[in-house]
Structure P
Amino acid sequence: MSAPTLTATNASPLLRQPVALAASIAALTGLFTYLAQNQGQHSGLVMLLGAALGVALYHASFGFTTAWRTFVTTGRGRAIRAQMLMLAVAVCLFFPALAAGELFGQQVFGFVRPLSVSVVFGAFIFGIGMQIANGCASGNLYHAGGGQLRAIPSMIGFAAGALWATHDYEWWTTQPSLAPVDLIELLGLAPAIALNLAVFAAIALLTRAIEKRRHGAVEADDAGADQPLSRRLLSGPWPFIWGAVALAVLNFATLAMIGRPWAVALAYPLWGAKAAEAMNLGLDVDFWGYWLMPGRDTALMGGVLDDSASLMNIGVILGALVAATLAGRFSLSWKMPLMQWVAAILGGLMLGYGATIAFGCNIGAFFGGIASGSLHGWLWLVAAFAGSFVGTWFRPLFRLPRT
């Protein structure tokens, strides 16, 4: 099932799906208006910030699942190099603000977490889950917004797995753990930035060397180069580099607006708890240790639209919807084989459970952790990449292509 499109191949993308475009803009505007009137303009702006992230993710097709799998199976590292650029820009923006403790008068803090068994195990199963589910935390959101309804079973599994992990959360906190390591405090601002930039450069150079060895040349990042600049900005496609810079800057805007980095997985335990409550499953989640922690108890008592992480996730979906209709590529895609449904749900469970016990997903732990100067972000990356490698070889079991 697809949304109506114009048949003229030379039509501007803005004119190919006028009804869908108008509906997507109306949905975004309507939710912003509702939030501004009922919860304050700040909530509306938080949602719009999520929408901007959704536009960037969709137009740049900026994901982690395919990027890591492509490097494992083909040695192509263009997307990984873009991720290193994203981290480099983020570190240069985040570290001075985090060292100062405030940004534009707003108190800010990073995600600095322990080096624990739960990070290693959680990130590892997250890496497997992202390959089986065919999407990561941010990927599922923008795929759903673009009409790939096949992401919804994975998101349902994500919420269920996250809720399951909140039940086990106290046990995981008792497992072996080392104290958090904040590189900004340990090394000082300038050395911490320099060290991170050196590591990013080394990873980028390594991917180039491997790609040249396997293919003889490095793949160009020239998506949409044949289109006028104005059309590329509005309708895409964007080069990975554009997406990398946009995501870093928008994450920094999140730090300024909310006081913490962008986090996707934070919303899923709440969604799972609210769903369990709506279905009268009889789970006393109020007494689980995870929900007794400061801030989480307040989130559980409030509504989904009171939660900033949820608002941003909803914004990402709506932003991707707007981007897809601007590009004239919005289509509803639902049909897939039974084994892929199983993969989506099972992979989603692994994503939700893993992200919750590992203090975040590819956004909150990897992107946000490294941008915060936390060593746990690097530990998460190593464990998740190892899991992604394993998950790549599991894919054929679910009738999914390995590449």
Structure Q
Amino acid sequence: MHDEAPLRWSGSDRILTEIETPAVIVDAALLRRNIAAAAARARSAGVALRPHVKTHKSVALARMQIEAGAAGLTVAKGSEALVFLEAGFRDITVGQPLVDRRKIARLLAAARDGGARLTLIADSDAGIAAVAAEAAAQGVRADVQVKIDVGLHRCGVSPAGGEAVRLARLIADDAALRFAGILSHAGHAYSAPTPEAVTVIARQEHQAMLGVADALVRAGIGVPCISVGSTPTVWLGDRFDGISEIRPGNYVFMDLTQVSLGVATRDDLALSVLATVISCNDTYAIVDAGSKVMSSDRGPHGSTRLAGYGVARRLGDADGADMPVASLSEEHGFVAHGGRRPAIGERLRLLPNHACTVVNLARNLVVAGQGGIEGGIETWPVDARACVS
């Protein structure tokens, strides 16, 4: 399912004719607008914003988020956290349970040396024990949140029953640890059939997390933070009372997955891939961006709601029809031109299904329109690229 509105961006197509391809292009004006929209949403809901930077992996972009009011950052992996700690960020949550003491050791040491607050998450006795052992060895207290499974069935403990209370007690009773609250991710919203269904999932997450918090309080355990997140549930959710913070990530760029969910429109999409037509046949225009640029991801959490691997538009053709990116090999993209054959050497803008995976394949982001200057282009490194450990 695709929104059929034109591929819009705020700059001049002339800029795009001067960039070597393939390139991951970020529209600076739309990026700033998306960042401001999330900050405003958090203020309106009375919650803190802790964006998930696995989407962009960029120090420069994370600084923009902090300057716009974000309280801290969420990262996916320990190696990603190290990049942002070394860049001077002082409040970071690692969104995956860590059980390897070597990884925990590096993170605790980096946070200690940098004077940063680091929050880890756990959903098992083994994970809690690993963090406690390393914190004790380094002579620090580690902040740990309990991960709650609100329906994705990936990591976390059930909100029903007493497991969350038991783990929180285990953390609170350890002298090397500090219980830092509860955290969830309603990633199953990406499989929702309608925007209304996303809202229902967001409400279920809200109810489940408040229920866990109530159980903790009744057990005599204070809950300093209730953290929820995902771009769809933050954008389409309507209940944030009692919640401490939200952790959307994809919102900075948005992508065709978010359009298909009703979260965004084409006018919100700040990221695209610029590619050149290098060959053409009766069916396909072949471009120089394959799976090593576009990725073969059809959406987060295994979503298959989108056909193909993105859509393409010709530059300067604001009212033209989409050309599906029908197939990818490693270095080539197959754009179904429907009889409207682009010329060899012509540039096309491709919108990917999933922006996060595209960024991780790029060394740099080409940010167009920086400083409000129509012709302004900056190159920002993807600082945490390939940080998967």
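Coordinate-derived values only; no laboratory data. A quick note: this is a predicted structure, and the numbers were derived from the prediction, not measured. Cβ atoms are built from the backbone, for glycine too; each structure is taken alone.
As an exercise: P(r) over Cα pairs in 5 Å bins from 0, in percent, for residues 52-123 alone, calculated from one structure in P, Q, equals 3, 12, 13, 15, 20, 20, 11, 3, 1, 0. Which structure is it? Of the options listed, only P reproduces it. A value of 61, 54, 50 for Cα extents along the principal axes in Å, calculated from one of P, Q, originates in structure P. A value of 21 was computed for relative contact order in percent (Cα under 8 Å, 6 or more apart); which of P, Q is the source structure? Attributed to the structure labelled Q.
If helix-only ellipticity at 222 nm (-39500 (n - 2.57) for each DSSP H run of 4 or more, over all residues; to 500) is computed to be -9500, which of P, Q is the source? Display every interim value, and only then the final one.
Working: P: -21500; Q: -9500.
Traced to structure Q.
Assuming 1.17 is Cα Rg over 2.2 N^0.38 Å, for residues 20-99 alone as calculated from a single structure, say which of P, Q it is. It would help to have the intermediate numbers written out before the result.
Values: P: 1.50; Q: 1.17.
Among P, Q, the structure yielding 1.17 for Cα Rg over 2.2 N^0.38 Å, for residues 20-99 alone is Q.
For structures P, Q, which has the highest computed value of mean count of other Cβ atoms within 10 Å over residues 172-179? Display every interim value, and only then the final one.
On the way: P: 12.8; Q: 16.6.
Once mean count of other Cβ atoms within 10 Å over residues 172-179 is worked out for each structure, Q has the highest.
For the set P, Q, ranking by Kirkwood radius over Cα pairs in Å, for residues 28-267 alone places P highest.
Each of P, Q could give distance in nm of label points 7 Å out along Cα→Cβ at positions 188 and 292, but the derived value 4.4 comes from P.
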